[in-house]
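Any read-out appearing in this document is the output of simple, stated calculations on the displayed coordinates, not a laboratory observation. Worth saying up front: this structure is predicted, and the values here are computed from it rather than measured. Cβ atoms are built from the backbone, for glycine too; each structure is taken alone.
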Structure 1
Amino acid sequence: MTPADLDALKRAAALTAVEYVKDGMVVGLGTGSTAKHMVIALGEKVKAGMRIRGVPTSRETAALAAQFGITLIDSDNRWVIDVAIDGADQVDPAFNLIKGGGGALLKEKIVAASAKQFIVLVDYTKQVPVLGGSFPLPIEVVPFGWGSTAREIETLTTSPVVLRVRNGAPFTTEAGNFIVDVHLAKIEQPRDLELALNQIPGIVETGLFVGRTDLLIVGTPHGTETRHAKRA
């Protein structure tokens, strides 16, 4: 399947997702290639008369939303989000996610946690039997002492930790932090790992999104599939 084919599947998933957005809602706007299709589709609905307000998870998304006429809420507002829609880098059968490939994981998790409903869009290639392996786990860390933080992560996970670099310098998030990518063979207990990582000083947030997905929309060669999370 070509990149263009996969992009078409992402767009199909996005078009399905925006049907869950109703007039007057506050919408969390994700970041990334799949979320971009969602923002554009919402923009078309706004042009047709729908009234929504958006909470963007990155400057990139904010700029795109503004371009398409979506009203944005100030980032320091105490918003209540009706629905947040975002993509994922990996999703397991329990709808746990790895996110953060684009470096926006902190804002993405804040928005997802604030939403009454969290909808995740992926093409079928992002589905995995277990998280890890083909995609590293991004972790946002404060720059001060990041090397020591990375050593603690390596000790906990017994896996290689690599500082993310762009243009020869450490990649810096919108919050001014670094990202380290942890190359884990598999993450069989994502909740336990998330809790353990959050005990390490210097870690701001992890790219593990555990138990947050309410609805998963998958673009496949045979059509779009919508799956609801099973709650205990």
Structure 2
Amino acid sequence: MNEWWTTAAAIAGTLAVYTASKRTYRWFPIPLMLPIVTGTIVIILFLLVSRIPYNVYMNGGQWIESLLGPAVVALACPLYEQRHLLKRYLLPILSGIGTGAVIGIVSGLVFTAATGASREWAAAVLPKSVTTPVAMDITTTLGGDAPLAAMFVMVAGIGGVVVHARVMNVVGVTDPVAKGIGMGSAAHAIGTAKSLENSETEGAVSSVAMTVSAVIVAFLAPLAGNLFL
């Protein structure tokens, strides 16, 4: 019974924090106020102050986490709506995604080499730009720590959303297809959610970029890890 109450409290608390964070974002629509940012901070602070272990919170959190798969599948809806656009720009989209996937791996190698990180950390950083389940599997294959990989994925996703608009303005990119490629390749599902707020076209391309990038990185990251780590 105690475990049931813990699970229910974790789910209810997470939903309450998300609802409050989403409402706050409507009042202050800036990247740093995104629900994924403010909600994560609030939950972490609450767990630290209340001294609730992470594994206790995850009794309920795991049920919310299990909805990530269906949420990603739901991205097929805007993808279908924009299928004609995707066919028209198929080659630029695929080449852009491939470039983004390679840059994501190379930047991880450069970062770990520059900081002298251990192999465990390096294995967690390497797949940082793909969606969480894929990144965790890749990290496990390379002998790294899967939860650490999930943390780097969160950092990459939140960081991508925060700097996305500023970077695009600096380099002069205004096309929604180009923006979607960049966001999906670098900031995975978190970036795709933000792209859907910007436009259906950008969101659809971002969902393609996120999916294809995950496939590319799933092949290249283990190879790069075995060669350079």
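Some observations on this one:
- Which of 1, 2 yields 13.7 [Kirkwood radius over Cα pairs in Å, for residues 48-127 alone, calculated]: 1
- Value 1.9, calculated as distance in nm of label points 7 Å out along Cα→Cβ at positions 64 and 120, assigned to which of 1, 2: 1
- Structures 1, 2 were compared on FRET efficiency 1/(1 + (r/R0)^6) of positions 80 and 160 (r between Cβ atoms, R0 = 30 Å, to 0.05), and the highest value belongs to 2.
- Answer label among 1, 2 for the case where helix-only ellipticity at 222 nm (-39500 (n - 2.57) for each DSSP H run of 4 or more, over all residues; to 500), calculated from the coordinates, equals -9000: 1
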